[in-house]
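What follows are several structures.
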Structure 1
Amino acid sequence: MSNKYENLGIIDIQIYYPRYFVDQEELEMYDKVDKGKYTIGLGQSKMSFAGDNEDINSFCLTCK
């Protein structure tokens, strides 16, 4: 008996990272939190964010 369902599921994935970011050490100083809260506690060195001219649709169109 042949399986009529082939190649189902996720075949490919792409990730888009916005070009703008905040250094987490500088954000710790700005937020006046303990040193290492974001960098050691969360394990982040940079946090990216979308610009005012980007939205979910432009993210999707950027990935091919």
Structure 2
Amino acid sequence: MICVVRKEDHSDSDCLMIVVLSHGEKHKIYCADSDYKPEMLWDSFTADVCPTLAGKPKIFLIQV
């Protein structure tokens, strides 16, 4: 899902909010078939990867 969102045109958006509700432990979030580090979320929306969000607030809520 992250791959789809980061490729979209966000020119008309004021910010980005990602909400993750899952299980996990320190420095890991579990998904159905693997686990990943939370940094993977915000690294997917840096200005070089997603230029239409450059300079816009990005909010990540993670509940594990």
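Where does the value -6000 come from, among 1, 2, when helix-only ellipticity at 222 nm (-39500 (n - 2.57) for each DSSP H run of 4 or more, over all residues; to 500) is the thing being computed?
1
19.3, 66 is what came out when Rg and Dmax of the Cα atoms in Å was calculated for one structure; which of 1, 2 is it?
Numbers: 1: 19.3, 66; 2: 12.4, 36.
Attributed to the structure labelled 1.
Where does the value 3.2 come from, among 1, 2, when distance in nm of label points 7 Å out along Cα→Cβ at positions 19 and 51 is the thing being computed?
Only structure 2 yields this read-out.
Hey, relative contact order in percent (Cα under 8 Å, 6 or more apart) derived from one of 1, 2 reads 47; which structure?
2
None of the figures in this text is laboratory data; all of them are computed from the coordinates on show. Just so we're clear, the structure is a prediction, and the values are computed from it rather than from any experiment. Cβ atoms are built from the backbone, for glycine too; each structure is taken alone.
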